[in-house]
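Values quoted throughout were computed directly from the atomic coordinates according to the rules given, and no laboratory measurement underlies them. Because the structure is predicted, anything quoted here is derived from the model rather than measured. Cβ atoms are built from the backbone, for glycine too; each structure is taken alone.
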Structure 1
Amino acid sequence: MAGRINDDDVKAVRDAVPIDAVVSEYLQLRNAGGGNLKGLCPFHDEKSPSFQVSPSKGLFHCFGCQEGGDTIAFVMKIDHLSFSETVERLAARAGITLRYEEGGYNPSAQRGERSRLVEAHRVAARFYVEQLASPEAEIGRAFLTERGFDQAAAEHFEVGYSPAGWDHLTRFLRGQGFSDRELIMSGLSQDGRRGPIDRFRGRLMWPIRDISGDVVGFGARRLREDDNGPKYLNTPETPIYKKSQVLYGVDLAKKDIAKASRAVVVEGYTDVMACHLAGVTTAIATCGTAFGGDHIKILRRLLMDNGSARVIFTFDGDAAGQKAALRAFEDDQKFAAETYIAIAPDGMDPCELRLGKGDDAVRDLVEPRTPLFEFAIRQIVARYDLEVPAGRAAALDEAAPIVARIKNSASQHEVAVQLAGMLGILDTQFVVKRVAQLARWARDRGGRGPAQGAGPGGRAPGGGAGPASQGQQSAPRRGPSGPALYLRNPVFATERELLKLALQRPELVTPAFDAYETDEFTAPPYAAVRQCIDEAGGAEQGCEDVKDYLARVREAAPDDTVRKLVTELAVEVFRGKSIDELYAGQHLVQVRIRAVDRRIQDVTSSLTRLGNGGDPQQYAAVQSELWVLQQYGQTLRSNGAGAL
């Protein structure tokens, strides 16, 4: 059985790898104020950034879906790794040697499944690169040369070659300690009559990496006439490779995509190479599948969905390319970015364009020329006979919904007028009103267009927009158990702010905070957080090592709900402008005064009951307690934090 990783080593890994460096490999982060960073959550769809990262505390939290935690938790969730796999990956990144407390350390046994498959792909990629220099691979080198790629280009993109024999890679990987089961599961090998054989044979090989840079699959190009397989053969679906969730070149392009707020979507591996070598370093491509929703999620996280971002699609000018462009437009609404299409006048792809006309021609090609919606409209209109009323009406029926999906209302109106002109419809206002009505239907139904059988105005019978009208809103917030926390209620807001101070700036509230009882927090979830802080040793522990302190507070949480609330409070920005001792003192006093006032109400109630024939001595004791509480309350109001 695999040994348990030493706790001190886990802490060392958590401290050694900055959370912002890890998160920024998956999404673009921007300044959120207060030392925090923000971006689009990678765990749910959202239109505006609610995902926050606190580098100083080593924590992340999404205020939309409530996911949160430290660096280890982030990598575990986004890459679907176990705890030990995640720690091992981060330890390797930080150069930390891990110790295992039970049974010693056996690397091959203790690496998890995903780590083993990724390692097999890493070794295979190196093997293929080495094989490209072999005499047998001359045909592959010639293929690259013919397309304008020299040895330096091949090395930059780590293009390789798979030998034509049956099991060259399989035998090599076996020699590296990989089992037949792992080779089959990875997709690098496949079952043969006498055991595993190589899946890729006699082909040019492109490594496909995920956004973090791990090789998770390969794209293989046929080179010989006697190869009866498809022109391009990709890795099959495996535990680490989902073709709808990877973009070739995204590991190389992600930083420039985020920096330039622009992405160029091309159709193939050589097109990505040509664009990057021509200076278009934001180019990426899908891997044997159409551009779809999961690809959009990757780009949206990098582009931060700001309105000035641009996504440029390059497609061949043939029928298949036009069809791909229209298919891409179907998902256009999922972008906040503006989408464009770029097609070379002579129908050449970027690789052919670079070879025939040079790097400048490639750079010119991907400069936005035609909005994707305009291209889609023209393709639709071209299919109809506009010389007859029926043709014009049918074209309007199909094109108007496209115009209605244009995000900018001013552009939408202008294009509606242009559509009327393209169709030869003299009543321009009729077309404008038709588009406006469709746009209104789409808004009412969360962007999905008019409902079947919708009445006038696009609303369902009965007058309500129905549940679908919430389609573009964020998922409902799953708060902690207990009563609803209405933050406009000053009681809850003050308690929340004090807990944030205790977690983020403990030096401002200690030692007073540690003397507060759990019942001084009226919201049960906040009382639970207060209890976690107490079990972690109190806020005073955070004055020495805030990361370790927060880790212990989160570990003390009785369940995931409370743990998520701790993380949320640890990264949420403060309500005030100046976070200092005065600000902390005000919240300490407000929470204490309200606790005293609640106790005064309870004691007053008891005093009333005892006055009706109760024990005189008990009455006197309660009356004395009431007097003390009233005096303490007055002192708090007069002296503030000095009375704590």
Structure 2
Amino acid sequence: MLKRNSSLILLLWLWMCSTPSFATLLSIDESTTTPLNLTPWLMVSHPTSAKEFTEIQALPKTDWHNFTNKDIQKLSGHDFWLSFSLTSPDETLSRILALDNPLLDKVTIYHLVNNKLANTVLMGDTFPYNERPFLSNIFLYPFKLNMDDTHTFYLHIQTEGSAAIPLNLWSSNDLAQIAESTAVEHGFQLGVLAAIGIFSLFIAIASGSFSYSYYSGYVLSMTLLVATINGFAFRFLWPNWPILQQVMVPFLLPIVMAFALMFTEKILQLKYLNRRMLLTCRYSAVYILCIGLATPFIQYGTALYIEIISVAVLSLVLMVFAITQAINGHKLARMYTIGWVSMLTGACISSLLYLSVIDLNLKPQTPVMLGLTFEIIFMSLVLAIRYNDERKAKLRIQQEALRQAQKIRSAREEALKAEAESNEKLEQMVQERTLELEITLRELHEVNQKLTEQSTIDSLTGVKNRSAFDKRLIAESRISRRQETPIALLMLDIDRFKLINDRFGHLAGDEALRTIAQTLQQHLKRPTDLVSRYGGEEFAIILPNTAEDGALQVAETIRDAVASLHFEWEGVAIPLTISIGVSADIVTNDQHSTKLLEQADKALYQAKNGGRNQVSLFSSVQARPVPN
């Protein structure tokens, strides 16, 4: 009982020292369901001027208040701080902090453990994608919550446009499951849109139809816009071009609207039914495209505000045109109105969610994606109906012509036969283009795999390079720590390698490096063992799940194999020997792997001092470097 009371007193003391006096301490355990929405525990501050983190910590209580939607209801110039605190009184937990808004420009996370700064992470779409701590479309920050520790987070948000902050706490398993299902959902939606757009493009190319051309442009540009908003475009299309990510949304939005205006003109047949509406559509398309071209020269928030207002007004204008034509008896106008209403409804709901005007248990992009998918599929139906009506009209004209003049029957039949051949050719072209696209994508995937593999191989020796070694060492160290199994490191250096280069030339030295690298690979039997060129004439070997005795045995086998090599260069036999330093232990923390590497290096110097061509296990006696 005394021990339990002491633990509670310690927890209370840690909370008082590590959290702001105005913050509510959120206590979680393994039974706490995820995702856990952190919004109710967020405190927000809007400093009047730029401040350092230490100044933010020192802000008085009056400068902070509970986070509400009113804090993010503008479209530009967001610069504010968020704070919350966590603790786990009964157990150690691994959690992931998820910020589900891929369009945030700059997010700085200050992570404090028991009032001490443990980590600072910088992320946002103004930085290259591969600099994120966790490669995902949204911003993720994994951390470990030890028992009775108090974790305080400060988030500095700086962004233009929407500053929606859907902040959640996930367990890794739950996040993996929802990420997989979300990826499938988004992939299916983007796949459907892209397939419809590409199919329409093929039809437009084959038939020369402006209706299909404008519809294809509308669908494909909308697909790219949706992929940009969801973060897929930044991840897969321009991950190293964050500047492109900053302008794509305000650039694509006018293009989508321009194609929508031109498509509406064709589908409603305004050229034949209403010249005033026709001119309005064309002038509006020119206006919105000019706004898009001016995007790089206008402040992001201002450009986005102008575009949203313009798109909203033009969408209402198109709705009025469609309703007017529907009232006048235009069959396609009625169906067009239904599809356009569904998209506008979804867009309005998503806009209200993004601006936090309404609060629904939905992701902001879900309504507009549903409305957009329905609208595009419905517009495809409208085009199909129009195409079918045109085909029926052609058949009626043909039948009337047959009734009026039997003498041209043969000519008409020949025309029908030509049309059938043309349709068959069109289908074949679509299939061929689809097959070519699949083959190209497969070849591109194979090339990417080869490039990825080549980036981990040392070009001279053919073994893994230093970068691959560092990544494997981190991974195997975590496994050793988690499973409490030993890991052994071998540092190898070619004895008197400089003399080989000086006497026989660098080509001989290179061939010696390749020969020794091949010998090392041949004597590593387990697939988990890794040999890499560490630098110059040094090699490093990782032996997972291997204690000191096993590591020494492997090292001695390798040393003996190298010493037994018959290496010649231009008819001159060159003796090759290596010195090996060995260290092995069970990894206990994140810095332990670095310590093992240093110990193996020191053992290598001990082997050099001992006369070379020998194996040395790390000991506390420090060795001085010995020349090659």
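Here are some notes:
- Computing semi-axes √(5λ) of the Cα gyration tensor in Å, for residues 201-288 alone across structures 1, 2 gives 29, 16, 8 for structure 2.
- Read-out helix-only ellipticity at 222 nm (-39500 (n - 2.57) for each DSSP H run of 4 or more, over all residues; to 500), computed value -14500, structure in 1, 2: 1
- Among candidates 1, 2, the computation of distance in nm of label points 7 Å out along Cα→Cβ at positions 33 and 497 that gave 5.9 used structure 2.
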